[in-house]
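Below, each structure is written out as structure tokens.
Readers should treat all values here as calculations from the given coordinates under stated rules, not as data from a laboratory. As the structure is a computational prediction, the values presented were derived from the model and not from experiment. Cβ atoms are built from the backbone, for glycine too; each structure is taken alone.
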Structure 1
Amino acid sequence: MRALLLINPKATSTNRRTRDVLIRALGAAVDLTVEQTAYRGHATLLAGTARDKGFDVVAVLGGDGTINEAVNGMVGHDGDRPALIVIPGGSANVFARALGLPKDPVEATGAVLEAIREGRRRTVSLGLATWEDGAIGREDADPLTPPGSRYFTFCAGLGYDAEVVRAVEGLRGAGYKASPSRYVHTALRHYLMTDRHRPALRLELPHRPPVEGVFMAIVSNTRPWTWLGDRPVNPTPWAGFDTGLDMLGLRRLGPVAMFSVIHQIVGERVGLPRGGHLVHVHDEKEFTLTAARPVAFQLDGDYLGERERVSFRSVPSALQVLV
């Protein structure tokens, strides 16, 4: 088995010594070629050439952003695709943990090596977001994905959550480390500045009346949406890699409404959040969110600028993962 290992040298939870250990461990099991990513979008370029270069597997040591880039490079080509190996190296590692992998990269590598020995693979769906206004706000958009579209592995968001992602990315650019506590602090601080009186979003579903007055929309390809340390955050607890897309929309952002939602979605609870101010979508093949004004947009925790119309589609059986 030939494997291409993509390493993000700036990954949050690894260092050079750990990376060397993981490279030796993988190299003992497969014919391994190692590449380091050097800039945003580089993993998309490298993963996009993997099939033509004869690689059977693309392994990624990095966070959710690097994994998303690699997946977009792999799935952006027709025909047989290499399988994916995920080794968590970021701060949240939502996709890896949703697959059931340990959050520790060394332990996760052990699980991956076991999957290689046993030939164990899992087929997962992906989400595809398409927007009509191109890559507004992103001069460094991935060069190998079609203009105005991108696959996502676990989540997308429009509105308040994407505004928080944008703010944290700004802090990371200033040298601050991303962590659960920083996300919480940023979310609380940003909430005080959010306009809670002008809902911007409209949900459009095939064969159903549109839903107006949505402040914030969380689109999920699986669960959880994210993690607060070891605590899963589950706004869409019925979402999964074997179904279509789910969504939770908030039609109120007042303190009482927000506290009610947070109380219901944080932790091990598995019930659907309840409240008259909530909008639920489950196992849908496609739907569209339109905005009365440009709103912040994120995919897999990566801020993608402001959008006025985004369509979401489930792509079943899109990817094989060794896990």
Structure 2
Amino acid sequence: MTSLTRRSVLHLGASSLAALSTAGIVPNTACASGFTPGLIYAVGQKFDKSFNEGAYTGAERFKSASGIGYLEYAPQAPAQFDLGVAGLIRRGATDIVTVGFYYATPLAKLAPQHPTVRFTIVDAVAEATNIRSVTFREQEGSFLVGVLAALASKSGTVGFVGALDIPLLRKFIAGFTQGARHARGDITVLVNFVGTTPDAFNDPTTGAEVARSQFQRGADVVFAGAGVSNFGVFSAAKDNGRLAIGVDSNQNYLYPGTILTSMLKRVDLAVDATFQAGQRGTWTPGAHVLGLADGAMDYAVDENNRALLTPAMLNAAEDARRAIIAGRIPVTDGT
């Protein structure tokens, strides 16, 4: 991993903003004339130490560098998306970033009604002349943490706990499984889900139950891809003396010595870069896919997990990184 990437690893636990207004929209500072960015979070906690907090970090980085504030909206359910968009546009938003796969369908219907607004959706593809879709090669980052999980495992069994069975999470599963088997051909990979609706991303209690079931079946390293439900997975790993892997942002600090690493999905870069493009007039619609070669996928090493990762494990992961970027290891996306 490059030193630049290491220096740019997110540090979570930033101080919270003031509570959202009853409309859910907060203006941070006066925006530049003709350009007013807005951000609609995924459903769940804004400071979730994961996906949403990564989006917030990217928006804050843009604000700090440019001096331009942004509007934000935090839905409590996917059905509030239209309300959030209307509110941001009413406040003058010209460029709106939405984060969450479940916004793809409503955005595709809504965007043509506001042809002068530039919309960007992160984590899904929606089509319209004023929509940019940013997705990630999650399978590439998952491959690297799969390598680390397999080499850290003493039992020969590792697991993946996802929120629900959707194409997005199948990319994580495919890469993790392939990476684990690349490192150890005899590894067993367990896969289970927290639920069947988006609520599964916010259910730590069930997340802990699913993780414990995998521990009972022999898993000693579990990759958690379940949003806020990850907190239950981490707690169960701590209580059972097992290891867990975080996702999206650097979650190592939540349980030092228990979280083997965190797979970084740089939502912050996507939000920051999109706002910059809108400000500079270089924003374009269409599909943008980010992976290891773009620095958009990675794994975190810091003082909270460094002792868990041997030089041999890191060398194996870095060898895999170079091979994936060079095209010598094609990583399946599970489709």
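Here P(r) over Cα pairs in 10 Å bins from 0, in percent, for residues 203-298 alone has been calculated and equals 16, 38, 22, 16, 7, 1, so which of 1, 2 was it run on? Of the structures listed, the value fits 2.
Looking across 1, 2, the calculation of mean projected area of the Cα convex hull in nm², for residues 115-194 alone that yields 6.1 traces back to 2.
If FRET efficiency 1/(1 + (r/R0)^6) of positions 75 and 163 (r between Cβ atoms, R0 = 25 Å, to 0.05) is calculated from each of 1, 2, which structure is the one that comes out at 0.35?
Attributed to the structure labelled 1.
With respect to mean count of other Cβ atoms within 10 Å over residues 155-162, the largest value across structures 1, 2 is given by 1. Hey, helix-only ellipticity at 222 nm (-39500 (n - 2.57) for each DSSP H run of 4 or more, over all residues; to 500) derived from one of 1, 2 reads -11500; which structure? It traces back to 2. Between structures 1, 2, the greatest calculated value of volume of the Cα convex hull per residue in Å³, for residues 99-250 alone is seen in 1.
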